[in-house]
Structure P
Amino acid sequence: MDSLKINCCAKKKTTSCYITTPIYYVNAKPHLGTLYTTVLADVFKRWKQIQGHETFLLTGTDEHGQKVAEAAQNAGMQPKEFVDTLVPQFKAVWDQYGIAYNHFIRTTDSAHVKAVQDWLQRLIDSGDVYKATYDGWYDQSQEAFLTEKDLEFVEGSEEPISLLSGRPAIRVQEESYFFRLSAYQDRLLDWYRNQPNIVIPHERLQEVVAFVEGGLKDLSISRRTLTWGVPFPGDEHHVTYVWADALLNYVTGIGYGDPTRTGEFEEWWPADIQLMAKDIVRFHAIYWPAFLMASGIDLPKTLLVHGWIQVNGQKMSKSLGNVIDPVYMANTYGVEQMRYYLTRYLPITQDANFSVSDLEQRITTDLVNDLSNVVHRVMSLVQKHGIQSLTGPYMWLDVETALQQDIQVYMKNACSEVDRGYLHLAYAEIWRAIARINQYVHEQAPWKVIKTDADRFTTIIAAVSHALVSVASVVWPVMPEAMERLFGMLGVPFVPGQDLRTWICTGAWDMRFVFAPGEPLFMRKQLVEQKENMMEEPKKTVAEKEEALHITIDDFARVELHVGTIISVTDIPKSEKIYQMQVDLGPLGERTICAGVKKFYAPEDLTGRQAIFVTNLAPRPLLGVVSHGMMLMATDADGKPQVVAPVAPVPNGTRLK
């Protein structure tokens, strides 16, 4: 089984956890793909914090190379001047999204440049780096020298296609310094065999092993035709090729090569989790460990490799012009909403399609309906009935014991998935826990219990509060601001450096709560927009605002409402909320109509009932089922949706007017 469980070396404390992102190329501003990797790294860091670990997150920018030099030239700027204008944009986006990085490294930093040069000189002295002539194919867009395995030769064309980018390769012949990569082929294969979980997911490791087994050639690590890079030690005609410069940031960022920072380097290295997209896994799983082997440096513990973000079925990339601006998305949908969607709905195991419509739906269903509503309902009850604090011992009944046990199982499952590196599966477990809390609240109905049994009411509130603390603890890595607000509402101190994992999985429910109800954690987007619009037009009178909401009789006539009888009700696989119903609409025939009422009704409660349906809605796909209408519901004072139906039976298909 794939695992991210930390197995630290002897030099470093068992509570120290070092996490890295790739350093991002600065030939353009950051986009959603770079944000995705960085958010994942931040979430992993925060998970380690709530388990009591000391953490260090390194991120930064890769600022040398041909593409940067060309972008600077196109902008009419010198390369250093050009990258200096872009780096603040990366930092601004990371700050906007709450990325708690410890150090932002730039490959133009003087300490990094010196460390790279000293490292290269040691490899020259040891014989692992030598000068020769490179004669072969080169992918300019990827800044990669290509082997035969990277090329597709097309009949009738002199230039083969690079499999790394899909673009024509160019022939290069020039003097270069080489790293003896071929000398490390057997050691790399032994490492893969002895550390089968070094690359997550496992299929990425299989790709790497197949490549290495096909034979490794020595690697060109300098360029004579380029001036924008780390000057090669002892040879003014060469600059360091980008990967030999860039990969070393993972150690120079924590003090490697600086005798005054030896303790810092030994505290954090080797890296526990190094995150990257799949297109750079070869560089990290072959070149990087070979560099470390040649240098006598311990190898990293885990390389976590995610797929590409796709937009309309195509990989998101600057060259295709389909990149998504993370600043716009944060301003439109919210920072924490975006962090949640990227973590929960873009699985690392495969390429994932980013959909704005799906994002909007998940905000409504997961964050507003599932999480925010249960918090707001409980806080409203607390406020309404003057409950200021609760202190144990609590008189739990079997239903509370069952709730606690179920929540702890979901939490253990979530922690296990995080250990494997699968955050998307972990948060699916957390949302099952939230559904269980909603079920408990619905079944226990504290709004009814308060009328006859105040003690029982406070017990129910205490149970929900304990369950919400568990949820908030493990959702905090994804949505820290919202969860800290929730901790504040519950009056529970939150200290990320404590080992919360042990408590949420096995701890007793004996906490003290001091309630401070506040605004809902999340609101529906359209409600927020309405509120903002009203703030933008403060001079409108109430009458004017009401008039703006009026519709005409013709508007109403366009909505077709018909009475129908529910013939059958079935589950939709993998849905915790939605039923698939077959509805007899008389002359309109039978239709499949979906309804999100599974939490409130059993199938037999609906089968055979008449209800009112909107019948001229555009068909809408829901989890593989196309719904051809909508059932009208009205929420009662207890929060339960009630079916809207005629007072007496009428013929199926009867239209309301």
Structure Q
Amino acid sequence: MLSRRSFLAFLALPFLAACSALSGAGGRGIYDAETLYATTSYAGASFSPDGKALLVTSDKSGIFNAYTLAIEGGALEQLTHSTTDATYSVGFFPEDRRFLYTADQGGNELNHLYVHDPDGTVADLTPGANLKAQFAGWAADKRSFFVQTNERDPQFFDLYRYHFGPRPIEAAATEEVAPGYQRELLLQNPGGFDISGVSKDGKWVALRKENNNADSDLYLVSPKTPGERLPVTPHQGAVLHGFADFAPDGSTLYYTTNEGSEFDTVWSYELATQKRKLVFAADWDVVDYSFSDDGRWIATAVNADARTIVRVLEAATGREALLSKLPAGDITGLAFEAGGHRLACFVNSDAAPANLFMVDLDTGLSQRLTDALPPAIQESDLVESEVVRYPSFDELGIPALLYKPRNASSTQRAPALVWVHGGPGGQNRRGYNAAIQHLVNHGYAVLAVNNRGSSGYGKTFFHQDDRRHGDVDLKDCIFGRRYLESLDWVDGQRVGIVGGSYGGYMVCAALAFAPDEFDVGIDIFGVTNWIRTLESIPAWWASFRDGLFAEMGDPAVDRTSLEARSPLLHAKSITKPLLVVQGKNDPRVLQAESDELVAAVRANGVPVEYVLFPDEGHGFRNKENRIRASEAYLDFLDEHLRGKRTE
């Protein structure tokens, strides 16, 4: 995927797509959270060298681990056996059954990279304390791969090349990191840059410089001459640029830009001639433009009004591979087989968790390889969202996804929730969300708003909440309630607000700054004190700090404004029941944020419930914790919203 507006991920809660299972006898099924989460989640896909199996990540064991899935017969074999830390597969080695995977420690986001041998032996390829490592791609020689780590400087990532076969370099240039593995420092980060991509031959590295949240630049640098940076995107004014991909032969860089457009388009930059050319555009943001490893195919993805539209094009001819025989829904997680004849991908919709499919790229024929929903599920009990737009306080149209409970009507009106995404700058999107489905299944309407400042609706919309958080974006949420009140099947006297991460901040802001607008709030890993949060952001976010400060404010110079927008400092105004959910190991929103808010609101004599997960970070990785959280949401709402007295 493209590296676009990366700093926005700081408070974008990494909720992993938790699949749901339903059970119930006759009519419309009503299901508890344990049953709802009885499904199996799948993510990631990598073909084995012999083409007989796929490496996938699954939570079948209750926590994410690596598995192989046989393409013929569908047998699932567990390869890693963590019971505490979520483990995510990266990919098979190009020519054998070794594979790479990554894991952190209890959700602290300090991921290491591991190699797993067929005999079960595991080696940490990035050993050390307090470092973060991330895989950066396989090299063309099939004897090496690229890795970024921040071990030298916690603020910035350096690029290494790891060798596991015959090495075309002097032994003195490498260090042994595990038996059979050596690495060389390919590029030391000069500081202030994001290493966004590396060509498969290792000759070129793309660097991204975040100037602010509306402006960034791309550079090319050769590891042979690291002091010479070639500017790729000279421009005037505020323009965002992002890395897309290198051509497989390393001859061309592909990048995104919103120069002259509301939306991101894709351009090529030919290294030999330094010529640029527009290669792909749409009426929405292009969010992916990448090549298969062999260069035969180009995958494109467009964020079209909160859903993903994927096309696969043959690079040489422009012929489009047929994906129309796949079921309706969003296509994600594309993986091409070596040789370019088959494609593995995931398909999900609001009412169907992600299933893995195999597609013959020559015929378009597809086969489903997984069953995310067990036989007990009645898919008809799940609800598809409707894309709506409602006017805010200034008549600006606010896009949103509306989920209507199946039993809601003008004679049986449903209590409702405004659901706020993470970010800032995230987006509520079409696709399966177990937590929302659980609430809707129990009779709660949900309006998942994309308030101004959300991604996906153009750069003008995106920047309309800059330095105005807790003000205009909050008003968009309040007018979301007004919209719900206008629906004859919604009980307008029972409307709450819920959100995770930045959405959790919006919940707290609503209860503190507009205490009469919502009846209850559910804050999930939410910011309450902007000064502390911005001063304690993880070290590895240094390259995006300027962009984040441009969006939110710099605590060194904007302290007064940030204090005015910090709900914790105005907690005496909170009068409505509140549920707070927090991960003890959260590196983005510290536990102190929630501890102090809970204490302050309890001091007001207001009902507060607090659920602290000792083994989670910024989001849910453990299925049991997802179940417990969903049960807590429902129990809280049933007591304080559904059971709310009306005058």
Structure R
Amino acid sequence: MDAIEFEDFNVDFIRDREEIVFLLQEAAAFEHSVMCSYLYTLLTLKRSTEEGITAVELEAINRWRREIQIVAVQEMLHLSLVNNLLIALGASPNFNRPDFPVEIGRFPADYEFHLSPFNTSTIQHFVYVERPLGADVVDGAKFTKKPAYFREIRTDLLSPTHSDYPSQGHLYNSILFNLKQLSARFGEETIFAGRGHHQITAEDFPLGELNPVTDLASARAAILSIVTHGEGAPDYAADSHYARFANVAAEFRQLKAARPAFEAGRPAATNPVLTAPIRRKGATVITHPLAMRVVDIGNCIYALMCKVLAQAYGPQQQPRALKTALAGIGTGLMHAMSSVGELATTLPLKASGGRLRAGLTFELQGVLGLHVQTCVARLLAERAGEIAAAVRALPSDCALPGVAEQLERATRDLLALHAQYENNGAIVAARPMPATAAVPVVPESTARAPAETRVGTTAAHGVHSATSQDLAIAFEPRVCMHARHCVLGAADVFQANREGAWLRPERARVEDLVGVIKRCPSGALTYQRRDGGPQEAAPAINTARILENGPYAVSADLRIEGQEPRLRATLCRCGHSKNKPFCDGAHATVGFIATGELAFVESALLEERGGPLRVNPLTHGPLQVSGNLEIISAGGKTVKRTQSAALCRCGASAKKPFCDGSHAKIGFRSDQ
């Protein structure tokens, strides 16, 4: 795409940094608003045939849900890219937006935004919003236009003022055109004063094309990414937003023609609010007591998510791992918010009853300013804990599985971040968390254990164990990926597929057996020495080896979310394990093909190479890893050194081992 100067409006008025920042701030608010309107509609879609739809209609609805979800995620990408552009210019990120309904005139291009359920008018409005440059597309029937729409353009003021544009394509072409003009006048080094500092990238937030903006070329790439997704591209792609919504609209019309009574969305209210609006027409107040509580909780999670993400984008200096962790927590809160929002669309709008249902109102109370950096994680944790308690207090018949747990997990993670990075009023570099070994550590000076010997295999809580005079060994079947290092390396000890006792540690020298167990990539085998010898310790270098057509074999002081600390693990990357995040060998069954030999990615040497490694399996998303890590090819070559990475675990990324957002496109599902 090349920036062009359109004849039907003025793109020449931007004279300085203040004006282009003003325009980008408005672009961020626009992207945020359109994302929320898509999410609201998404959450109103019906879930089962018990809601008055046929199996064929439900299958179509599930396809539409995936399509709208993909678009909503990409809108989050666009908002993130616009914020990277703002930071590159030396400005602050913007997560604020106007309240709904957004009437004509608040944004240019005669756009209006409502929170409306899935119906013919709503989906046609989405087609209109995403229309390509020059396309003649009508708006939804319920989205009427004021005949006297006008936005005054002032070029005689030093203060930045509103501009106008007939489509999103014009907006982004205008931004790029003016970035070129300003760079030519003042120099790229002057205009892109913020460069890549403090920006969020795909390593922090798994959104595919989320790259840092450092100069005019990377700014152009960011804008091109936004436009080619369908927001104004003249030659739109088959997977653009416009094409996706147009296909959904066409299929919906066909099913409506076949059965006129078919309604894909629940009868959620248009523009619901919790408090009586001031000077806002078209909003409907929720009065049902339970609906008010649920929507209030959903809004609080949404506001907390925005605060967490704004803090991750904060322009002040902070360790990379801290930014990555905040982005991961924000992603988890997004999923929790969606669960609450979907429940809200099943609850009555009014205390008096009636057909209309409630829905999230996405109300932001006040401005999303940044917290004081030295206590931000603690303050965010405090709020997450308050919301978790409110979820726990809901009636038992409110179906919100996992939401309270997600909020409590966020609370723990934020408190851990506070302890690790915020120290006596000053941000400190990454400090290792206190290590917790996978097995009790026995100092070498400790006397030999009592001579009691229990030879043979016992099983408790799914773990098989056996003890000799010198060594205790344990086998955890649920995490075993059947690499067979044990049965091939110590056949007399590991007598698999036989009746009775099959673990016989007394049949091998301790040092030999310890060596075999430490080669178990999954960590299913562990040991505890009873002879005074050293216990297994965390490695000096944290590694994730990419096994050929198989999982990630990770060796580190591992802190996997929801699991006990461990030193070794094999983590699924094919997307088919029934024991996620661990590998269960499904990659062989499904014929997963993905090379373990990858090209080196330029990366700086790590000052520290060991220490705790946190792995957060994002809901329906990648493995978010934070901590010192060296990613290694199957053959042992270094692929990348990093302190944060989003590793693909859906099996579909075109950028393996890194996530490119394909999990949303294929509808990958995993709460594990």
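Odds and ends about this structure:
- Given 28.4 for Kirkwood radius over Cα pairs in Å, calculated: source structure among P, Q, R: P
- Of the structures P, Q, R, the one that 3.6 was derived from, the read-out being distance in nm of label points 7 Å out along Cα→Cβ at positions 54 and 262: Q
Every number in this text was worked out from the coordinates using simple rules, so none of it is lab data. Treat the numbers as computed from the prediction; the structure is a model and nothing was measured. Cβ atoms are built from the backbone, for glycine too; each structure is taken alone.
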